[in-house]
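Novice: In what follows, structures are represented as structure tokens.
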Structure P
Amino acid sequence: MSDTPSIDDFMCGGFQKHSCLKTIRLMAETESTNTLALEAQKDGAPFLADVQTAGRGRRGNDWHSAPGKGLWLSVCLKGEPQGLTFLAALALLDTLSDLAEKMNCKTRPTIKWPNDLLWDGKKCAGILVEHRNGYCALGIGLNVNHSQADFPDELQPTATSLAIATGQSLDRKQVLTALLKHLNLQVKAHRTGQQEQIWKRWSKACNVINHTISCSQGTGIVQELNRDGSLQVLMDKELVRITDGITILQQ
């Protein structure tokens, strides 16, 4: 285990109940917090683990969850998955932007379409939404106190953490508390008819319109973002709908 304080330290003082989120459930180790959230079928129940042995990312990718270094969080939410990636990305963006301002960082975090948070052009967080039997697992993986050596060799060129970006080790409990606050605000907005405002802010933050991108279908220029989060890309004078897997070639 890492010398970083373990998940038990999150117990100190407990957490206040949020209007949309219930009391957090803490585990030292689990295969996947998303699996726990899907199995719980309890609206608003958050699950946090110190270690995930089978963390998941989009398109069947694995998620590397270094022990004692990050926040591996999933929230069970009743209903359909539409819009949850947008609100989770905004909650992360607000949490990290507040941190950057507080610490007078020269750079700021950004959203990378469709579900990643970047800092200095490298990935520090990812989102995975899964749906089963009327409930969703909204999963967030946030790299907090990783050094570059804590990432596998294949991830080191593209991954970062809050500690690397800010130059300081951070209190994971404080980061979690801030994230839950912003996540709660976004879930409340989503459930009170503000889905359009959330989508508009997310689509603007993605900053991908008019950029040249490359994907499995070819190369083209992004024309717009659809309400489901997919891209409309102009390729060879035809509009093509793209759902993931792009590389931005020109900004």
Structure Q
Amino acid sequence: MNDDTPVVEKRSGYLWITLPDAVSMYNSKAVEQAVLSQITDTKSVVLDLSKTNNIFSAGLGLFIKIRKHVFEKSGTVCLVNVSAKHSELFTSLKLDKVFPIFSTDVEFEIYQNDVWQQKCAEKQSGFILVSQIEKKIYHIHLSGQMTCDNDLTPCDVFRPQAGIGLYLINLSNLELIDMQGAIAFRELTFRISGGGGICRGFGASEKIHDTICLLGADGYTSFYNDEQSAFNGNNPIIS
């Protein structure tokens, strides 16, 4: 397989996706299109990391986007053949509370029936915040529903880090935001700004962007259409 191309196949009723060596901001769109085009009526999706040596922020965003896409169809997603290094990363980012994670496909096979289904069901979460530092840039992924009936504590406990100047906030997987969510977003970006950081959001739907602005939560963030534009600070969206 090409190092940048995922392999998608059916295995025992599961859509089995073997991801490439790395998923970065440079190939994530191509990988996303290749994967999502194959997820139609399939409700059980396995992301195989056996060939994946490097997981960048764009890869984490892709995992969350696939999860959102499959969950909208009442499906489940798990990660298989996860190395110790990657397992440690997922645990530190609390993604082990979002995805069922298996170190080998043998372990997956053992748990794939009733226990696996139960384990997957326990991983559903209304709001997710995932953050990771890459090359002195803080990448923050917000997904799900940022509303009063979900736990917004991850926003409250997030603290900016000294020496990090740019914070890129991926909003492409955020489905809904209400007043309480807008307050949490404003407080999050206020703390970052107060610590000398610059907040740039990208990927928000028109509805999400307009709601953030309408609720006055855009005071410390500039918005862009995509990650590359946000990274370069080019062509911000005018509210």
Structure R
Amino acid sequence: MREVNELIDKIEIIQKKKLFVKSPKIKKAFDYQKTQEKYYGRELDNLTKKIKESFLTRQIQESSPTFKKFREINKLIQQKSPQSLEKSKILLKDLYKNIPEAPKKLMKFKLPLIPKVIEPEVKSNLTEAEMCYNNNCYRSVLMLCAKILEIALHRKYYDITNKDMLEKAPDLTLGNLIKRIKAEGFHFDPGLSNQISLINQLRIHSVHKKQIPLEPSRDQALATIHYTLDTLKRLFK
């Protein structure tokens, strides 16, 4: 927990600098020592407040042993004596080991308006991509997003030509699908075709053997989902 580590660091700085942070009175206009003591005294107060807020965010109840233990530590910190700060530092390090992890925030993505006929299949793939993202399976996210675009582009071609390419050429790549649609007079603005191309390239590099395999990051996977949803929105606006 970051705030607990920060509090331990601040106490160690106070000890290293030999500051006396218990309500220092600044008598001179430029008393550097006293100014530092006042600053670090405020930092201790701010961090203890942040820790309490973080406990509640992590659903650590005030009646829990962890919260009670921190309350006792806070009493020591508020004394702000060298002895009480040393003792609180030791107790904070022990407390840190026993703080439960924050509950993981699960991402949810909203499907834009698309033709009803492809909505169930697209929604199914998006739900699976969502699950993969929330479980750190980022390569799978890229593949599923590319699959969603394939479904959408096949539908777009059918809307323009009234011909079902899924029957005649089900294995068409995203690049070839775009070429076929352009040949029928549909205009892809550069941003849209670039988005589709980027998602396709990420998918290719994640599934095909390369000298340097692609290990998608969490941010790349998230951006790919957003690009995919934006592409759907713009294809069928």
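Novice: Given a value of 27, 19, 10 for semi-axes √(5λ) of the Cα gyration tensor in Å, for residues 73-176 alone, point me to the structure among P, Q, R it was derived from.
Specialist: Working: P: 25, 15, 12; Q: 27, 19, 10; R: 57, 13, 9.
The read-out was computed on structure Q.
Novice: For the read-out Rg and Dmax of the Cα atoms in Å, a value of 17.8, 52 was computed from one structure; give its label from P, Q, R.
Specialist: Derived from Q, not from the others.
Novice: Which structure, out of P, Q, R, was helix-only ellipticity at 222 nm (-39500 (n - 2.57) for each DSSP H run of 4 or more, over all residues; to 500) calculated from, if the result is -8000?
Specialist: Of the structures listed, the value fits P.
Each reported figure results from applying straightforward, stated rules to the coordinates on display, with no laboratory input. In this text, all values refer to a predicted model and were calculated from it rather than measured experimentally.
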